[in-house]
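Engineer: I've put the structures underneath this note.
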Structure I
Amino acid sequence: MMYFPDDFVTESGGEGLGAAFDIGTTTVVGMLWDLKTGRMMDILAETNPQNKYGADVISRITYCGRSEEKLAELSGLIRSKMDEMLDIMCTRKAQEQTDGRQISRSEIRRITVCGNTTMSHLAGGYDPMSLALVPFTPAYEGELVLQASDMKITAAPGCTVTIIPNLAGHVGGDINAGIVASRLLDQKELTLFIDIGTNGEMALTDGERTLVCSTAAGPAFEGACISQGMRASTGAIEKVEISGSDVTLSTIDNGAPVGICGSGLISAVSEMLRNGVIDETGRMDKKHPRVRLIEGKPVFVLAEKPNGDPVGLTQKDIREVQLAKGAMQAGAAIMLKILGRKPEEIRKVMLAGAFGNFIDREAASRIGLLPRIPLERIEPVGNTAGAGISMVLMNREEAALARGMAAHVEHVELAAWPEFDMEYMNAMSFA
């Protein structure tokens, strides 16, 4: 879901079509726009084909480092996916036309792209290896403007592909676009912007200074690293309620439970904490009636699959949640210290990304993934990366803002702060 700010206007009067892409580690979102009317014509989300080389960016960076051919392979995969998505969107819009207008990729005049820093490098054809090495320096700076034809993307002659600037080694163009769409720079009170994805990226502003950072949250909330984790698809457990030994579940599309997605993971861990199934250290109560020893390891059983196999969470799954939420909690704590503020002073939390629309705010606050502030201060703002990169496509002032965003923000390299390790250790607790 995308929300555009009230003051955003499209610059109608152009000719042809435009496209905007938000390239995530897990999912690629493409949007097709009519440049003449300023109307979004279609939107499509597809799995990033690079995922077969690893669920996280480090795995893909490592793969690229083996040879120039491997880099070209991963770069080609994402470019081919963009080309494929444009074909799908144009084809299905052409089939819907009743006014005689011809819709084809030959009408696409310009394309804008955002992604995390690694995805931006791969889309642009740059080696991301330096992003895995201290001091995590990107291979390029600023905006990239490429020819669609050079990227083997079929579009109008002369069509350009603009990849908006990253903000730091692991704070990408997706956060740049998110700051554009959320109007974070216009906030006058202490505001925290959080994008929970494969990487946990955050921005904090007090109305004068805006800080950005990236935390190694890992892919736990996207289903990876969890024993029975899965993406948000049919049969994924998305909400859990526990009362004693009774468990009530909600699954996507009301399907038979087959695994657990990110929102369900947060809900389940929160309920386990609330009911004493795990303590503040994350240790599981092996005497609880729903805890079974499976292959010698305790598993909290949430449900059974149609074949009778249990769906549940292991002690290791709980630890993965602690690692992920601890990294984000510690990152926010360091930024607050820099500004001389406290968590309870946060007036607004902007929760970005598709995940943010489905997360249970109360559950996320209980486990410490989100600040423990009144829930009305926590606001889901949708896919701000998709909204922001579309705004860049459709308005020159928004494009100029994104192009110069690095001058408006200060990057916080968490690893350089001696306090970070202690903050991280403390944030592992559910207390």
Structure II
Amino acid sequence: MRITVIGTGYLGAVHAACMADLGHEVLGVDTDAEKIAALADGRVPFFEPGLAEVLSRGIGSGALRFGTSLAEAARFGDVHFICVGTPQLPGFQAADLSAVHAVINGLVPQVTRDCLMVGKSTVPVGTAAHLAARIGQLAPGGVDVELAWNPEFLREGFAVEDTLRPSRLVAGAASAGAHATLRVVYAPIIHAGVPYIATDLASAELVKVSANAFLATKISFINAIADVCDAAGADINVVANAMGYDDRIGRRFLAAGIGFGGGCLPKDIRALTARAAELGVADSVCFLREVDDVNMSRRRRAFEIARDLLGGSFTGRNVAVLGAAFKPATDDVRDSPALHIATAMQVEGARVRVHDPKAADNARKVSPALGYALDIEETCEQADIVLHLTEWPQYRDLDPAALGAIVRRRCLFDGRNALPLDRWRTAGWAVRALGRPAQTAARPAAEHG
């Protein structure tokens, strides 16, 4: 089919490349000419494993191209995917839908034949019904333009896999014809056994935000229990592992640490809370405010533990931060807990150096006052404390003894509960982690320099 993808940010670039990989003719459209030029040249403007190869295949075969014209998109496409961002409105809990409205207002009046608009952006429930009415007002006479909603469930770091081999496809539409079109779009995926869930617009909108709200709740739950473990002298990893054997619960997303960030979970739970209030059911989701509060409190708790390990003050201390991205396998630093904590320590007088294998450039743009280093050794040189805040595999594989020879104090805070702490203690490090019993090092923490 002839498909357009409007918006070529993280979601749109991945979707466009993958739709071409499925055999469709695809045109990606964006107002950012620089981004379009990079994609057209086969360069991915962000880090996502496997995407460069899929992008290159699409461009090389001629199935995938990019442009900046909505008029061209209107002439080209039979199916138009809306993949623009819906960030949190500054100063409010609700989502900013201006980009979605701009696509509808700009594209629909220019279409010349029957087509299907497909929303993939995450929006508050009820948005699609409003947009469908607007499409009815804007569509040229004699042209049938229908709207469907097909939420994305991408995990950063696994986006290509999640697009080509998703756990499920969810689509909301008012007609059997719209579902038939989407079944053609996703035919190879459906034939591979992926379930296609056909539903109404409102239910499709709610699936995505409900899934994110549940995951956020699970993360904040285990982080709240970590506080209980700290107070009681219990071990959160033992508790989480034992809970995970219950197949009603599962082990995934039960990793206690400094909490979630990124461009989805935080803003989605806030937008759901705001929309529920508009619908008159605020009390039903009031617990999500607590979920948000618990998550943000992890950052404060990490800051306090690091300060305590340094004797009560950051002033004049050298702090090494391992990780800037909000999670591994991405260069995304939006609402990153790691950067939040690093900046708070720098404000309190610490000399902070940050390392991240992929996100350092993006971090520098957001937090230019911090120091950055190209390698782990430079980051940790003469450090009074090392904070592990993003669980990249290379950090788990560090040699504590070798690192101990270059720091000033062998002092570690594992904010992700991902390091082999016994190994670090054996190498003479004083170690702390959220929800883990505080233990002294095997020998006194060494001072160097």
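Bear in mind these aren't lab numbers, they're just calculated from the coordinates by the rules spelled out. Here the structure is a predicted model, which is why all the values come from computation and not from measurement. Cβ atoms are built from the backbone, for glycine too; each structure is taken alone.
Engineer: Could you figure out which one of I, II the value 1.9 for distance in nm of label points 7 Å out along Cα→Cβ at positions 375 and 407 was computed from?
Structural biologist: Values: I: 4.3; II: 1.9.
Going label by label, the one that fits is II.
Engineer: Continuing with this model, one more query. Cα extents along the principal axes in Å, for residues 311-350 alone computed as 42, 18, 14: which structure among I, II?
Structural biologist: Numbers: I: 42, 18, 14; II: 33, 15, 12.
So the calculation was done on I.
Engineer: Of the structures labelled I, II, which one yields -13000 when helix-only ellipticity at 222 nm (-39500 (n - 2.57) for each DSSP H run of 4 or more, over all residues; to 500) is computed from its coordinates?
Structural biologist: Details: I: -9500; II: -13000.
Computed on structure II.
Engineer: Name the one structure among I, II that mean count of other Cβ atoms within 10 Å over residues 167-174 of 26.8 was derived from. Walk me through the numbers on the way to the answer.
Structural biologist: On the way: I: 26.8; II: 18.5.
Source structure for this number: I.
Engineer: Thinking only about relative contact order in percent (Cα under 8 Å, 6 or more apart), which of I, II has the largest value?
Structural biologist: Numbers: I: 17; II: 11.
Once relative contact order in percent (Cα under 8 Å, 6 or more apart) is worked out for each structure, I has the highest.
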